[in-house]
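Undergrad: Down below are the structures I want you to see.
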Structure 1
Amino acid sequence: MHLPVPNLIVQLVEQHIDIQAINLFRPKLSPPIQENPELSEGERQLVSDALELRSETAFPFWDCLLQVTANSNIEVGHLFLVAQRHNPQSQSIQRLPRESIRADVLDTLMSNLTPGEVLAISSLTECSDKRILHVPMLDFHCQISSINDIRVKAIAQNLDLRGYIVHSGQSYHFYGSNLLDTDQLIKLLAKALLFAPFVDRAWVAHQLIERACGLRISPGKSYSRPPVVVDQL
């Protein structure tokens, strides 16, 4: 399929005639933790050990860092503070009404991003009768491969989801085609945790804090193009 995600967003809105607006936001990319000047020498060593473990296992960085920390005697006050940092969508939320949800509008928004910003979409959608519903979303943490294409699809099917599998750059995103209320979204995220580390555990935690999901739709970091749809179920 290889449909760019901004075009997928337009398509999803066209499929749901009761969607009146979507919400976009601009999270800033965080600098590498090893650049944090508040870390002690011991904490820096733990970060180094975690990076080595990540290279050996391909597990998420924070899972590796917490694992090596659990096996050490080093005080980690600053690391624990960093682990809890959460960037609320509300810091840069932008409502986009239905009539403005077009590929050219999204392209313009992406072209106007400042360095260090990405454009993301919130799961929060405003529907008719002032209802707030969510587009189901998942963020995966497994390398793109033919076998993981199959596994990601199997996880979505086991979660009773229908929608679109996306190559995000080095891993996968998922967008559901059926809208959920907040309670249904939280239940989905909780069930998705059972598939960690295929599903990104830390990402799920931040979505639960937010009571809404968010995924990048623009290029970002070392990715020169937006995420693209590769399969549908």
Structure 2
Amino acid sequence: MLKTLLLWDIDGTLIDSGGAGERALLTSLVREFGIADDLTWLEWAGRTDLWIARKILEHHKIELSKGNIDRFLNGYLAAVGEQMVNPRARILPGVKELLQAVSTHHTAVQGLLTGNLESGAKIKLGHFDLWRYFAFGAFADDSELRDELGPYAMRRAADHHRIPFTPDRVIVVGDTPHDIACGRAVGARTVAVATGKFSIDALRPFKPDILLPDLSDPSAFLRETGIAFEA
């Protein structure tokens, strides 16, 4: 039976961390290197944690050694769990219902395609009890370049489900132009949602296959992607 593979971004798509990720980066920079910053100079939406770490260290003229990068990212991971405990952190509308619907669907499966480190993804999604929906994914651990993550997710999906997923059966869902680009890089269909930093009008020029204001109507999402008709 042909199956559709949904690959989900996390921040701005499934959850709003209430700024936990940004605060964890700042906390790590202070704790590990004694440097205060506000990161207003860095546009990182849709980038990977590894890419972000390199840019921050480079900006502050810290040697880009593996030791320094690991030190910074380990400090980030130590801080992100603390920062997730904030009143603005939330699951975005419709997400839990949609993940549950896909998890029981006969012809759809789902995984992650995220710029988060795997440990960071587990912390963020675990905070909301959403990690249990994902048995595989692609993460910043695999590559610092977002466009290189798709093949990792597709191979892991094939290994986990013991069936191949051709690009025409893959849908990448995210909230930034980088999500659209990484889906296109593997020939997948793309769904862009305006629940992060980019509005509908800002996302439209990047021509995702489907453009939605949010995921508040799970049935509409399933219809738009064609999944609802494959039960």
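Undergrad: Suppose P(r) over Cα pairs in 10 Å bins from 0, in percent works out to 7, 30, 36, 19, 6, 1; of 1, 2, which structure was it derived from?
TA: Going label by label, the one that fits is 1.
Undergrad: From which structure (1, 2) was distance in nm of label points 7 Å out along Cα→Cβ at positions 147 and 179 calculated, if the value obtained is 4.0?
TA: Attributed to the structure labelled 1.
Undergrad: The value 19.4 for mean count of other Cβ atoms within 10 Å over residues 51-58 was derived from one model only; which of 1, 2 is it? Each step should come with its number before you reach the end.
TA: Working: 1: 13.0; 2: 19.4.
Considering all the candidates, the number was obtained from 2.
Undergrad: A follow-up question, please. Please compute distance in nm of label points 7 Å out along Cα→Cβ at positions 35 and 131 for structures 1, 2 and give me the label with the greatest value.
TA: 1
Undergrad: If you rank structures 1, 2 by Kirkwood radius over Cα pairs in Å, for residues 91-162 alone, which sits at the top with the largest value?
TA: The maximum falls on structure 1.
Undergrad: Say we calculate FRET efficiency 1/(1 + (r/R0)^6) of positions 67 and 219 (r between Cβ atoms, R0 = 30 Å, to 0.05) for every structure; which of 1, 2 gives the highest result?
TA: 1
All of the numbers you see were taken from the coordinates with simple rules; none came from a lab. As the structure is a computational prediction, the values presented were derived from the model and not from experiment. Cβ atoms are built from the backbone, for glycine too; each structure is taken alone.
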